[in-house]
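K.L.:
Just below sit the structures, each encoded as structure tokens.
Nothing in this text is a laboratory measurement; each read-out follows from the coordinates by a stated rule. In this text, all values refer to a predicted model and were calculated from it rather than measured experimentally. Cβ atoms are built from the backbone, for glycine too; each structure is taken alone.
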Structure 1
Amino acid sequence: MSIRFSSHSTVALSDLSYRLDSYDVLSLDDTHARVRVTQTTTKVSGPAFKNNRVTMTDDLVKQDGKWLISTSTPEKVDYLD
């Protein structure tokens, strides 16, 4: 799965592509989940950016029927350039 979006931070000047490489559900209940994710982020256009693959643990909370990331903790970053 690939996702492209812009944010309101310093990367807003960049067009980045995010690819979900893998995920593993570590824990899950009705309102909370913890997931280990590996994703690849590459620059499509914009200023200098280091393409990378990151493994992180995301803590999610269910609000109004939607899962939202509450915290994201990087575990490993590999730069691809």
Structure 2
Amino acid sequence: MKKAEKRDLFTHWWIDKIVYKKKEIFGKIMSIPDDLIYFYFELLTDVSENDLLRIERESEDKKTNPMILKKRLGKEIVSMY
């Protein structure tokens, strides 16, 4: 096997591992309890204070679907890796 072929094979393997890990992390975030969404945003992301206040209000509002906030949280955390 040529060096370029080995490099390509390793690159594809590495990308598959990264994508798998991101999906795994995202899936775990989707399973957190709804009442912890705000705390995860506060502790694990770099969102602005204004965004945190809005997220806190939305997470306490019963009209807001928690899945929307969890998806945003998942995207924020996965984008850091």
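K.L.:
Of structures 1, 2, which gives 2.3 when distance in nm of label points 7 Å out along Cα→Cβ at positions 48 and 72 is computed from the coordinates?
P.N.:
Working: 1: 2.3; 2: 1.3.
Going through each structure in turn, the value belongs to 1.
K.L.:
With relative contact order in percent (Cα under 8 Å, 6 or more apart) coming out at 39, pick the structure among 1, 2 it was computed from.
P.N.:
2
K.L.:
Of the structures labelled 1, 2, one was used to calculate Rg and Dmax of the Cα atoms in Å, giving 13.9, 41. Name it.
P.N.:
Traced to structure 1.
K.L.:
Here's a follow-up. Quick check: -24500 is what I get for helix-only ellipticity at 222 nm (-39500 (n - 2.57) for each DSSP H run of 4 or more, over all residues; to 500), calculated from one of 1, 2. Which structure matches?
P.N.:
Only one of 1, 2 returns -24500 for helix-only ellipticity at 222 nm (-39500 (n - 2.57) for each DSSP H run of 4 or more, over all residues; to 500), namely 2.
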